[in-house]
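Trainee: Have a look at these structures, which come just after this line.
Please treat every number below as a calculation from the coordinates, not as lab data. Only a predicted model underlies this, so the values are computations on that prediction, with no experimental measurement involved. Cβ atoms are built from the backbone, for glycine too; each structure is taken alone.
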Structure I
Amino acid sequence: MNYPTLFTTPGLRSIAEEIDAERQRQLAKFGDQHHPDGTGYDGSDRHAGFWRQRCQDAFADGEGTWGHVLLEEVFEAIAEADQARLRTELIQVAAVCAAWINDLDSRPAVSEGA
C-alpha cells in the first residue's frame, strides 16, 4: 500500500519512528499516565526570562549551544499556565530536540573512546 508522505523535513521520519518506539516502551512500562502540568508557578516567568537572556547572550558571544536553545524553550514551556500556549511551547521543545538530533546524526561518527 502506498501511504502519503507525512514528514517532509529531512531526517524527521526516522526521529519520529524512534520517538514512537520509545513511547511504546514507556506505555508498556508505565501505562497511560496523567499528571498535573506543574507549569505557571510563581517565579517561572523569571526562570524563563533568565534562560532566554542566557541563550541570547551566549549566541551574541559566539558561544551558543543546543543546550542553551533547549533550556530556553523548556523554561518558556514551564512558565506557561495556559494549556493552548503550553502545547505550542512543547511543540517548540520537540522541534528543537528534533533539530538537535538531526544535527547529531549529520556529524561523522565518533568512536566511544575518543
Structure II
Amino acid sequence: MSLIEAVKEIDAGPIYFQNSFMLDGTELSDEIRNIQGIQFLRIIKKFLVKYPNVKSKKQSGKGNFNKRRYPKDSQLNINKTIKQLFNHLKINNNKLYPSFFHYKGQKYIVKIFKEKI
C-alpha cells in the first residue's frame, strides 16, 4: 500500500510512505477491506505525525491502473469447481455485487460467508 502525491498522470506521483500486509488466502471481501482500511489509516497517521518534514521518493517504472469492477464481473462460470471459483467468490461483495450465474433461464445469486468459530 502506498501514499503517493496526486498528479495529473495516473500512479505517477512521488511516494511518501509504503507498507505491506499479508493475507492467508481465506479472507473474504469485507475482511480484506477492513485490513486495507487499517493499513491506510496507519500510513496517514505516519504522514501527519511527520508533516511537514516528510520526504518522498520518485516512482520508477510504469504506472498501474486497475479497471473498475462492474456487476457483470461477478458472474460465475458454472462449469468450474468451487475450488476454481474461490478467489472469484471471496472478492465479490455480498451486498453490492454478489456472485451470480445463469441456469435454465434463471439468474441465481451466490453469497459466501465464513462460519464464526
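Trainee: Check the numbers for FRET efficiency 1/(1 + (r/R0)^6) of positions 51 and 91 (r between Cβ atoms, R0 = 35 Å, to 0.05) across I, II and tell me which is largest.
Mentor: I
Trainee: When mean projected area of the Cα convex hull in nm², for residues 19-58 alone is computed for each of I, II, which one produces 4.7?
Mentor: This value belongs to structure I.
Trainee: On to the next question. So semi-axes √(5λ) of the Cα gyration tensor in Å, computed for just one structure, reads 27, 23, 15; which one of I, II is that?
Mentor: Structure of origin is I.
Trainee: Same structure again: Among the shown structures I, II, from which was the value -9000 of helix-only ellipticity at 222 nm (-39500 (n - 2.57) for each DSSP H run of 4 or more, over all residues; to 500) calculated?
Mentor: Clearly, the read-out refers to II.
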